[in-house]
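Quick note: the coordinates plus some simple rules give every number you see, no bench work behind them. If you're wondering where the values come from, they're calculated on a predicted model, not measured in any experiment. Cβ atoms are built from the backbone, for glycine too; each structure is taken alone.
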Structure 1
Amino acid sequence: MTRIVFLDRDTIGPSIQLTRPNADHEWQTYDRTAIDQIVDRLAGAEIAIVNKVPMRRETLERLPKLKFISVAATGYDVIDVEACRDKGITVSNVRGYAVNTVPEHTMALILALRRSLIGYRTDVIAGEWQKAGQFCFFNYPIRDLAGSRIGIIGEGSIGQSVAKLASAFGMIPMFAAHKGKTGLGPLYTPFDEVIETSDVITLHAPLTPATRDTLAMPEFRRMARRPLIINCARGGLVNEADLVTALDEGLISGVGFDVLTTEPPAADNPLLAILERPNVIVTPHVAWASEEAMQTVWDQVVESIDAFLAGSPIRTIC
């Protein structure tokens with residue numbers, strides 16, 4: 001009987017229905033798994049389900065029965081793909097599930113920051129409305145989205161969905177050409193033009209050696225329109241120390257981040273020191289986590305396992 005082990009159940013919301021594969025199997029679930037627990041917990045397992053648990057070569061070498069890894073996410077940087085190829089381990093991920101949830105979260109951050117919702121809510125709680133002595137007060141700037149330019153770094157399905165939502169608000173979307181690249185075609189606006197002319201810059205690209213620090217101080221110093229910087233993609237795309245410096249120097253007007261370089265953040269992460277500012281919003285990597293999206297993630301995980309056991313694996317990485 002096939003042994004299937006889910007190593008980090010807590011990365012899927014508790015309300016999600018965890019259906020099981022159709023084939024006969026032995027099932028084991030762990031809420032969380034530390035690196036030094038992986039080998040013991042996967043002993044004898046043919047199938048592993050992971051989200052953020054790293055599966056590196058030194059671990060895989062000690063798991064001779066492992067044949068399939070189902071990643072409960074689109075990103076698979078936690079998997080040593082080359083080692084899996086060497087060992088004949090099939091790896092599958094999930095795809096397309098976040099085409100609504102991440103763009104909606106992105107637009108929520110943009111709206112909240114452009115209209116200074118955090119500052120006004122905080123002031124109302126503090127009694128500032130009563131102190132104002134009139135029907136309204138103007139402690140923070142409020143800007144319309146209509147007519148503003150949104151630079152989108154990452155032209156995949158999520159970036160495309162952000163562009164559609166932004167267009168519905170009357171924004172002008174621009175897909176940034178890849179940094180340092182030219183001749184990519186009419187879809188793209190030159191990277192430098194996006195940096196220099198955007199009112200909002202939002203990132204929806206994978207984290208790779210080429211995309212790390214896509215935005216850092218050289219880029220911030222060229223941002224003539226003091227844009228909002230939004231990151232609902234991957235920590236590391238933006239240099240966080242430079243981001244805070246740019247905010248302090250007035251080079252950008254606000255920050256809306258759902259991802260950080262290290263998660264949960266280390267105590268010395270520079271963004272933690274500015275969380276109470278009205279033009280800063282940091283959410284705990286939940287842009288992907290609508291109820292609908294999480295259920296789709298799990299449904300794809302089970303579908304991938306069933307397909308592998310039937311001899312026709314789908315959504316494979318290797």
Structure 2
Amino acid sequence: MKKDNKKVIYWLFTGCLLIFVMVVVGGITRLTDSGLSISNYKLITGTIPPIGEAAWQEAFALYQQYPEFQKLHSHFTLEDFKSIYFWEWLHRVIGRLIGMIFIIPFLYFLATKQLTKKTIKKCIVLLVLGGFQGFLGWYMVKSGLVDKPDVSHFRLAAHLTTAFLTFAATLWVALDLIFPEKKAVDKKFRNLIGIGYILLIFQIIYGAFVAGLKAGLLHNHWPLMNEGKFMHETVYILHPFYKNLIENPSGIQFIHRTVAYIVVLFIFIIWFQAKKKTTTRYQKIAIHSLLILVGFQFLLGVLTIIYQVPLVLGVAHQIGAFFLLSAMTFTLHRYSR
């Protein structure tokens with residue numbers, strides 16, 4: 001049987017799709033404040049939600065022992081609790097499903113010798129990334145069960161960024177199998193795209209900071225911050241100064257909205273430089289997709305700020321970041337081969 005065949009590629013793309021679905025559900029979970037509704041972690045039995053009135057009352061009683069209920073949701077009824085429980089439960093179930101979809105077919109492909117040694121090594125890296133991402137999810141939730149009814153924005157950023165990187169790595173491995181040929185590349189231009197890639201990851205991390213600190217609920221004006229100022233005075237109120245870069249919601253929003261301009265400019269430069277070069281069909285698709293998606297994502301970011309992060313726009317903005325990273329990954333791959 002041919003190694004690295006179409007079945008392997010379909011398997012990898014199925015993993016990409018499931019990670020995408022998980023990120024979307026994770027965004028809804030965060031925006032509906034559902035992430036701390038399940039305060040324990042049961043790998044097997046946790047797959048089944050509470051069944052019957054007694055089981056629901058037990059789950060609700062456990063939730064009542066933690067800061068989120070005591071400080072924010074003390075007015076919740078059992079029905080209110082069920083609505084937030086659903087999203088966190090679904091998020092965890094999809095995570096378990098992803099694990100099964102990755103591990104079981106991988107073992108099958110190994111047993112039937114359908115993977116090359118190089119692909120086996122790459123898939124092991126994907127499995128490690130997926131397992132680490134699951135661990136970070138538990139580690140993140142744990143931070144919101146101590147004294148504050150919010151998870152650490154650092155842990156949230158680590159959890160979300162690892163999900164994005166796991167998706168990008170899976171897509172990259174699939175693209176390696178679809179486009180196995182290697183040709184001479186323009187290293188300077190490839191490195192330019194690489195810098196843009198790092199810049200986009202940085203912006204995604206700060207997007208997670210904004211989400212974790214609910215910084216999107218502040219300064220809901222554009223293009224200037226409140227009171228007609230490019231930089232509001234609350235951006236630099238903490239001491240020492242570096243804390244404004246990682247802990248101050250106003251400072252973090254300022255960085256996120258400012259870096260957005262840089263990302264747009266950088267991608268425009270990449271697109272403009274690509275026009276001067278001889279490009280293949282797929283390279284043209286990649287470059288044009290990149291330009292369209294960054295414009296769309298920028299617009300979503302502006303609307304999300306102006307309307308104070310409504311659920312639909314908040315999720316759409318996260319999806320936009322996902323698609324933009326996909327396009328950037330595809331672009332980097334096409335100019336690296």
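Check the numbers for Kirkwood radius over Cα pairs in Å, for residues 2-177 alone across 1, 2 and tell me which is largest.
Structure 1 comes out on top.
Out of 1, 2, which structure matches 35, 30, 15 when semi-axes √(5λ) of the Cα gyration tensor in Å is calculated?
2
Using the calculated result -24000 for helix-only ellipticity at 222 nm (-39500 (n - 2.57) for each DSSP H run of 4 or more, over all residues; to 500), pick out the matching structure from 1, 2.
On the way: 1: -8000; 2: -24000.
Checking each candidate, the match is 2.
Computing FRET efficiency 1/(1 + (r/R0)^6) of positions 18 and 186 (r between Cβ atoms, R0 = 30 Å, to 0.05) for each of 1, 2, which one ends up highest?
Biggest value here belongs to 2.
Quick check for you: by distance in nm of label points 7 Å out along Cα→Cβ at positions 50 and 210, which of 1, 2 is greatest?
The maximum falls on structure 2.
Taking 1.0 as the value of distance in nm of label points 7 Å out along Cα→Cβ at positions 258 and 290 derived from one of the structures shown (1, 2), identify that structure.
Label of the originating structure: 1.
Hey, FRET efficiency 1/(1 + (r/R0)^6) of positions 82 and 130 (r between Cβ atoms, R0 = 25 Å, to 0.05) derived from one of 1, 2 reads 0.30; which structure?
Working through the options, I get structure 2.
Suppose distance in nm of label points 7 Å out along Cα→Cβ at positions 42 and 66 works out to 0.1; of 1, 2, which structure was it derived from? Don't skip to the end; give the middle numbers.
Working: 1: 0.1; 2: 1.5.
Source structure for this number: 1.
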